[in-house]
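Visitor: Please go over the structures that come below.
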Structure I
Amino acid sequence: MRTYVLTLSCADTVGIVAAVSGYLSGHGIFITESAHFGDTESGRFFMRTVFRATPEQPSKAQLEEGFLPIARRFQMDWKIFDTAVKPRVMILVSKFDHCLNDLLYRYRTGALPIEIPAVVSNHPDLQRVVEWHGIPYHHLPVTKDTKAEQEGKILEMVDRLKIDLVVLARYMQVLSHDMCEAVSWRCINIHHSFLPSFKGAKPYHQAHARGVKIIGATAHYVTTDLDEGPIIEQGIERIDHTFTPEDFVALGRDIESVVLARGVQFHIEHRVIPNGNKTVVFRR
């Protein structure tokens, strides 16, 4: 028995849920999970449905072909995913290793059902830990003069390795406009700040100087606008006047690791659907 996920968005109107459930039930297919949301501001409807099909029932290709008339009727943006196919994820990292280590642990234990064909870094520091996990490590140094060439190599690998998702696990380089466009809606960054506050260098020191009472981190899709991409997940922790900037940094690393992992998890489980400059996230 195979499990599939159907995601869709379209203009909100009457009959969408009935049409989808009727189509699946008409083939004797059992729906195990379904969630939907109508956005009154945008007038858009969003839906995520999980269902199981036996070998005797239509294949994924047949289901997609049969669903086309419904999709055209409602002018849907839609996809059906086979959960048995693990997404292929490339991780980009610099020297900070906390997010990378967390992702590798979840990958190794099966908590993140993904394939990692490559880890790319602009520094050689983390090669040993990555290769210990049996993952190829690619050291691609970058300078202002070689940025275009280095990003070209990364994008060549994305195409050649059939990468579904690029994860910036504290990759301390600003991606170019062209690269952002090339990986649009399939590149997740972790920002060491509770966006939109305290952007740029040393956000925890900025937060300390302002006497904040919470700190946090933000997982978001990468766009051409620096740190302005659609937000997937955020996390916060309460702090007080006794915390030093170093305490902020230590606590922030924990938050970053958890929030990035959640963002990746939501993406690979097809829980995130674009909604203009925002996202609809069917958490559970």
Structure II
Amino acid sequence: MPDTRPSNEFVLTLACRDTKGIVHNVSGLLYQAGCNIIDSQQFGDVQGEDATGLFFMRVHFEAPEQLADVATLDRLFGHVRQQFGMLATFRSLEQRPRVLLMVSQHGHCLNDLLFRWKSGQLAVDIPAVVSNHTTYQALVESYGLAFHHLPLATGADAATKRTQEQRIEALIESERVDLVVLARYMQILSPEFCQLLAGRAINIHHSFLPSFKGAKPYAQAHARGVKLIGATAHYVTADLDEGPIIEQDVARVDHSLSAEDLTAVGRDVECVVLARAVRWHVEHRLLINGHKTVVFR
């Protein structure tokens, strides 16, 4: 899908210890360089017992022609980065993130993301879709996308799973993938794979974490007579379903709904929550803050 954004728009994201003068120095440098700040947001995590003491900032700006590339902006920012000990990244909004989708046998999130991409609501490129089943091959190929079937037999041992993951890793490298989205990909990833994907893999969990973990969460919820069900999108880590939470949402339900009805409602929530998380990531609105995230919406 074509992107109509000007080639001179960039996003700067940064994190460092919270101290005086950060906003002044960052905005002042951009101003002196002839940049036009379109939007700027910041957050200092300095309150509460679990505060990390870190400062986070996202700046969306236009750069003049002579500065309109990431390498030049990076060099320009060298002194300020060193002064504050920042982790700072410039990204061109002309460069569309490349997203690999992974799915098993529940296709609602996959279908939703593909529609959002095709209709221009999600400004990414999708080089491929990976699945351990062929259930959604026809759907994927109807969008003109490459489908990679990488099967895993039931009860496959760790070595077999790792071999399959290495094929996915090779695809990630060859296709220059920026983000991996587990759109209901129902396999536990190895610590090695999680490490490779740190900060660039998003999973959707079919419950409002941390409640009702494990198999059949909607059946568990129905058995407990819950009045709210939800979904959680989070970054993937080696600790199963414990990665930094990006987005959550809930839907109200009542006694009249069956477990199947709850599942249908829950799947709708999953689609919305995952789509929000993916969009915020590819728009560079997310920064990881220890076990949490900062979300500049």
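Visitor: Give the label, chosen from I, II, of the structure having the highest value of FRET efficiency 1/(1 + (r/R0)^6) of positions 122 and 170 (r between Cβ atoms, R0 = 30 Å, to 0.05).
Guide: I
Visitor: Ranked by FRET efficiency 1/(1 + (r/R0)^6) of positions 50 and 186 (r between Cβ atoms, R0 = 30 Å, to 0.05), which of I, II sits at the highest value?
Guide: Sorting by FRET efficiency 1/(1 + (r/R0)^6) of positions 50 and 186 (r between Cβ atoms, R0 = 30 Å, to 0.05) in descending order puts I first.
Visitor: I, II: which one has distance in nm of label points 7 Å out along Cα→Cβ at positions 10 and 74, as calculated, at 0.5?
Guide: Computed on structure I.
Readers should treat all values here as calculations from the given coordinates under stated rules, not as data from a laboratory. Please read all numbers here as calculations on a predicted model, not as lab measurements. Cβ atoms are built from the backbone, for glycine too; each structure is taken alone.
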